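Visitor: What follows is a set of structures for review.
A short reminder: the numbers here are calculations on the coordinates, not readings from a lab. Only a predicted model underlies this, so the values are computations on that prediction, with no experimental measurement involved. Cβ atoms are built from the backbone, for glycine too; each structure is taken alone.
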Structure P
């Protein structure tokens, strides 16, 4: 039996620890935040303090792809989530009213997930994990132990040392790993980072706890010229509304104030019904979130052995697309697979972990950052009062445009949009389907220009003046 230390007791650290412990390894999770896991779901969604997780109370969505991964590999977590008030939610609930073809299709269940806040999801994961692994909270890791030859052999703590056969860094987007590596003389990761400047202003609302009669609130991410609206259902009848803007757009910073936030919501007909619910707590805000990739293996080999990164410590992205948890779960599975095959050979483990990560997880990071860049460019153009630059012509980009233009009128196009949104397919997968590109192109060509369903930038600035 090998000893594995996971640094970070968030969602992905706990999931990784569970998957590896089930291989028979002795796993210890070290979490810096001291507060213990709450005893009940109600306490978790109430006042559980997790200062080490920036997005702990911000908008959260478990992608259907993520729910599938939990159902297959950690079914105890989804069972506890459901028992704690997270209802089933299927994206087809938002099928546009003007689509007359409302017949179900085989496989429609793949669009289903559990609607939950981050606090409840972490409560469920922590409850399951603490029954199987040693989770120590309030433990401050200060550095890495090494054999003197760039092989990590454990961690330094504020009050001592803890040896291990493998250390897994799951400490999130603010991981101190680069500094730890520098302290032992290892090369820094070859970091790629983009600060695209998104800012988030959100609030939680309480609706009726029963889901028998769905509320007339369309869920999803809706783009307007210089802002986006992210509206999502969650557990126990709650909803979250978040406005996403550019942090460089100083004129819109007043949206963090409740009165201005409410003004914008009320001016958007699709989203205004959420104001009929009771607000829970105050406004929440976040900014300065980068898209960042930090691999430990380069073309010359591993920078260090005996340590792996997982989740946001490897790569993190703009949270408005809701992909972080699902990408992290994918990466946890990749990490467990690599550990299961190569733990006895640290160099081979580092290379295999990197290979599997690049093959199965990196494409999702790259696709997400491409979407982020496109959206950032659209917002910048709106701020500057100019049309956005046209995208270079390519078949994949064209099918994406046609799906977007036809999804409000065609049942198959709407399902394709959900596949893309819910991480069930890449755009190139749609392009490979016989006849699909021609079908959505024909439907898109027949559609009138979409109506303006929210205030323009100039109208918004006038509202805020």
Structure Q
């Protein structure tokens, strides 16, 4: 007698099913890569038990040409095989990145989540699930740390993100990439490989393929520690937010004090805040920093560590009448009892000039005054000539740029007028200069300078 042994069922990676409720209409964002395909297959297998109404959603980013078209066709066929409703849209990521002065990665992410929100707003889904894994979390926390992020940044990828239209869910954060690929192999389920994931011009790819493997030679558990740091940071950030909500009404004051008591408000009450320096001084330095950064955020400004320490010093040790001018129109002024923060538009004609950030090419410029990080590379490095120097600065009268597909050079002033850029943003608009030529300008696509590639990204 011959006994036929049944092959064991494929073991799916761990899914956080606590994020779901019966009856939830859930769209799974599927790129065609291993992570998202595995999540769709795993949730489809459990959809009846979990009471999920499952959909598949794919955004074509307008990048990688026929390869991306094939990705879309693959996801469409998979949705049809699983008998799932399929949602698809296409965007021009490169053009949007140029318009907004973002990296391709940043623009793609913003467009992707914008489309997810549109799906939920249209009533197509109650929530959207993305397939971020434990490996993605480790890479994200590492990237945030390298950028100098505070606790909120080190929290990395959150399991749930709330939007007015609905929720973004990340049920795969406990799953590793190795578990995902093992599951799909056991299922006999193919997936698509994105060729851009191998390009080392992207920060995340350099972290994935170069930095983390190198760090693992020092500590094989470095990814685990980064993931644990994210959990600690998110929990501590939640505590900080509760503490700020308790203290803010006592220490942050709107408007200016007037004789006889009370406070007066200007034409724009949201453009000024005051900090009670006596009460601030009684707090722990950690709370002082939090409150000052929170106050700046209320005005729409972000403070890095040096700026936070500068206004903290002014609040605790400054004299009445002392001021500090910070980036993008934020001003701190000390009075006898308060530190007043104001955010005002800076006239475009004013001669404002932030530090000239420089770097040898290839290299990287980190510019807190602009909230930017630029990676500058040479397409053909020369062994016989000295490395050129790149200068990141705000534009100046007389600067000219050559727009892509344009007949001739244009004044930067005219380009900013076309972009409807005004106030402090206009005065501090960044450009990158190499050998006397502007090779990059935020928000526009320039004719490529021979041999020079610029990759921008924002600072946290």
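Visitor: Of the structures labelled P, Q, one was used to calculate FRET efficiency 1/(1 + (r/R0)^6) of positions 189 and 237 (r between Cβ atoms, R0 = 41 Å, to 0.05), giving 0.45. Name it.
Guide: Numbers: P: 0.45; Q: 0.65.
Here the read-out was taken from P.
Visitor: One of P, Q was used to compute distance in nm of label points 7 Å out along Cα→Cβ at positions 29 and 445, and the answer was 2.3. Which one was it? Intermediate values should be presented prior to the final figure.
Guide: Numbers: P: 5.4; Q: 2.3.
Answer for the origin of the read-out: Q.
Visitor: Okay, moving on. With Rg/Rh (Cα atoms, Kirkwood Rh) derived from the coordinates and found to be 0.97, which of P, Q does the value describe?
Guide: Working: P: 0.97; Q: 1.01.
Computed on structure P.
Visitor: Of the structures P, Q, report the one carrying the highest value of relative contact order in percent (Cα under 8 Å, 6 or more apart). Write out the running numbers ahead of the final one.
Guide: Working: P: 18; Q: 13.
Structure P gives the largest value of relative contact order in percent (Cα under 8 Å, 6 or more apart) among P, Q.
Visitor: To which of P, Q does the computed value 151 (volume of the Cα convex hull per residue in Å³, for residues 221-388 alone) belong? It would help to have the intermediate numbers written out before the result.
Guide: Numbers: P: 151; Q: 192.
It traces back to P.
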